[in-house]
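Take a look at the structures listed below.
Derivation of every value follows stated rules applied to the coordinates shown; laboratory data play no part. Just so it is clear, the model here is predicted, and its values are computed rather than measured. Cβ atoms are built from the backbone, for glycine too; each structure is taken alone.
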Structure I
Amino acid sequence: MKIALSGYYGFDNAGDEALLSAITSTIKKQEPDCDFVIFSGHPQRTSQLHGMRAIYYMNPLAVIKELAGADLLISGGGSIFQDVTSSRSLAYYIAVVALARTLRVPVIFYAQGMGPINRPCNRTLMRLVANRVNMITLRDQDSALYLKKLGIKQPPVSITADPVFSLQPGPAARERALSILAQSGVSGCPLLGVALRNWPALDNRMGDLARLLDEFAGRGYRVVFIPMAFPEDVEAGRRVAAMMKAEPYRLEQRLNSQEYLALIANMDLMIGMRLHALVFAANQGVPFAGIPYDPKIEAFLQQFSLEPLPDDLTGMRQAVSHLLDDQASRVAIERKAGEMRSKAEETARLALGLIRRKQGK
């Protein structure tokens with residue numbers, strides 16, 4: 001049983017690498033004999049990190065060869081079907097799906113977050129190809145509504161959950177996280193994790209965010225800047241840290257997805273722009289506050305009945321204080337995360353079902 005995976009893999013984004021690890025490990029639990037091939041931006045790095053075979057994603061002959069021998073193409077997860085970042089990347093991911101269907105390989109969109117797709121030509125292309133896939137699973141209700149808006153209605157659609165909810169850090173990852181905190185001199189302190197990215201949504205609130213972090217540093221919290229995309233996000237943390245009076249700890253090293261997950265598990269609160277900083281926190285029962293820059297952030301917060309972090313200092317202070325002080329919110333997060341963990345495992349069952357139907361089992 002051979003499964004090909006197409007997504008934003010091999011680019012040192014902790015969220016996407018966690019998605020790859022979560023998808024493959026969840027499927028392996030249900031079908032141990034599965035063989036995976038990953039379409040990656042850096043195949044050697046992907047193979048070393050995940051212990052699976054990988055090929056260069058922009059090698060057309062290799063991609064065609066692997067798809068021709070595959071029993072299933074998993075497209076995603078994540079938010080690869082959008083053109084805010086790039087129309088070129090959207091065209092690539094759509095082309096891989098179209099190629100798989102041309103070769104009669106079943107395709108599943110795996111717990112995707114859809115959109116936004118702004119250009120009319122991109123929306124048309126997406127509609128033509130997505131209506132030919134075999135199954136669509138989505139991570140939130142907003143994505144389902146967006147599919148209908150695009151006119152995608154042919155394949156069966158299920159709302160499951162982000163695959164990362166099925167991922168848990170192992171003992172080695174937990175030990176590495178504790179070692180990092182000890183070496184940085186913040187172990188044993190209450191911790192505020194912060195995961196930022198360079199984006200206009202950050203530019204407009206850097207000063208207030210720095211003042212907020214200083215206030216909580218004055219209450220005894222240590223601030224830890226965690227770059228979920230390394231080294232891309234390091235600069236965003238540096239910019240805010242430079243505006244603070246207190247001395248934060250800035251993580252400036254590459255971790256694997258389990259190590260990021262273990263590190264965030266030690267936080268008392270996670271403030272994040274990166275979606276998977278929030279997903280990692282929720283997964284580990286850590287309260288979180290989201291800074292919105294993309295509809296996927298609001299969609300995720302809604303699943304936990306949370307509002308985005310306000311723009312003003314007073315609103316931010318009140319929101320963060322409430323999350324830290326309200327024990328009921330932590331319990332609610334843990335309960336909801338458990339539900340989403342079950343849904344994440346269901347996505348794997350649906351994917352394997354496509355292969356078994358193809359094989360007549």
Structure II
Amino acid sequence: MERDAKIYVAGHRGLVGSALVRKLTERGYTNLITRTHAELDLTRQTDVEAFFKKERPEYVFLAAAKVGGIWANNTYPADFIYSNLMVQTCVLHSAYLYGVKKLLFLGSSCIYPKHCPQPMKEEYLLDGKLEPTNEPYSIAKIAGIKMCQAYNRQYDTNFISVMPTNLYGPNDNFELETSHVLPALIRKFHQAKVEAEAEQKKSSLNLNLDLNLRQRAQPQTVTVWGTGNPRREFLYVDDLADACMFLMENFSASPSTLTLASTCDSIINIGWGKDISIKELALLIKEIIGFEGDVVFDSSKPDGMPRKLLDVGKLRQLGWQAKITLREGIRQTYQWFCENFKGTRD
């Protein structure tokens with residue numbers, strides 16, 4: 001990508017989009033195009049086509065999506081499938097109509113089957129049944145991948161799809177009802193720590209409170225959904241942004257050779273290459289935040305897929321590898337949370 005090329009980042013206020021904007025700016029790209037949802041509703045085809053006709057972006061990062069954790073996916077399945085299908089359809093078709101040189105579509109590791117062999121290779125797509133708790137979202141993302149591949153085959157476009165693992169970092173969603181597991185745990189442990197410190201201060205100020213009563217007071221606890229046994233892989237979002245830029249420069253679809261039997265050619269996994277159990281993750285976040293209470297696992301709540309680990313061999317062969325460790329990434333994310341999160345999102 002030329003430094004002065006017109007680059008459209010769809011979803012620039014979200015976790016992934018904001019990281020892409022940061023990385024592009026750091027690298028000296030000066031002609032970035034962004035629109036808020038109020039300025040451009042990506043589910044409205046006529047509006048999206050008018051935007052592309054006017055702006056004529058040369059490169060597109062399609063990071064706009066409706067995302068959420070198990071509770072949100074279970075509660076709003078229609079919203080997840082409708083919103084994501086509409087955004088993808090409108091942006092991809094407009095990119096074709098107005099001659100975008102290259103487009104990168106952000107998929108998800110949720111596209112792979114629930115009982116997929118581990119680590120998950122790109123060719124395992126559509127090899128089995130999906131995880132029921134996020135099936136509508138997964139189907140929408142699979143449709144986006146297939147749409148990229150279909151346009152490449154029919155129109156000789158250069159639309160590539162990346163499958164990131166579980167992401168976290170600055171500008172994440174920390175709302176407990178709709179967030180993913182890692183940001184939700186950061187908020188839970190932070191709130192529990194703040195409440196415990198407030199109780200301790202209150203107790204120390206009340207000199208008349210019986211010492212035995214204070215000693216018998218129940219410690220703060222944090223409840224984690226599920227058994228804690230499922231294993232997940234996590235990637236700091238700035239690493240993802242770096243990988244996406246690397247792939248824009250070094251990875252392309254092969255429209256002339258792409259067939260129905262080789263449709264994994266235009267997709268690539270992005271991950272760390274290692275996983276961790278939810279229990280281990282909870283204890284790591286507890287340590288980093290400095291919470292001293294107990295952790296309880298609610299086995300009545302769903303676990304989701306038993307394991308999700310991406311095979312990143314294809315990406316490493318191209319020459320890219322993640323750099324930010326999970327411990328360091330959580331530390332940076334918690335620092336951002338303390339400095340920026342106000343309890344609600346606009």
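Assign the value -14000, calculated as helix-only ellipticity at 222 nm (-39500 (n - 2.57) for each DSSP H run of 4 or more, over all residues; to 500), to the correct structure from I, II. The read-out was computed on structure II. With FRET efficiency 1/(1 + (r/R0)^6) of positions 56 and 112 (r between Cβ atoms, R0 = 35 Å, to 0.05) coming out at 0.50, pick the structure among I, II it was computed from. So the calculation was done on II.
Comparing structures I, II by mean count of other Cβ atoms within 10 Å over residues 304-311, which one has the largest value?
When mean count of other Cβ atoms within 10 Å over residues 304-311 is calculated for I, II, structure II comes out on top.
Identify the structure, out of I, II, from whose coordinates Rg and Dmax of the Cα atoms in Å was calculated to give 20.3, 65. It traces back to I.
So if we calculate mean count of other Cβ atoms within 10 Å over residues 32-39 for every structure here (I, II), which label has the highest result? Each step should come with its number before you reach the end.
Values: I: 17.2; II: 13.1.
Structure I gives the largest value of mean count of other Cβ atoms within 10 Å over residues 32-39 among I, II.
Starting from the value -0.89: which structure in I, II was log10 I(q)/I(0) by the Debye sum over Cα atoms at q = 0.18 Å⁻¹, for residues 48-135 alone calculated from? Of the options listed, only II reproduces it. Here relative contact order in percent (Cα under 8 Å, 6 or more apart) was derived from just one of the structures I, II, and that gives 20; the source is II. Matching task: 170 is the computed value of volume of the Cα convex hull per residue in Å³, for residues 64-199 alone. Pick the structure from I, II. Checking each candidate, the match is I. Set I, II, criterion FRET efficiency 1/(1 + (r/R0)^6) of positions 120 and 312 (r between Cβ atoms, R0 = 25 Å, to 0.05): the highest-scoring structure is II.
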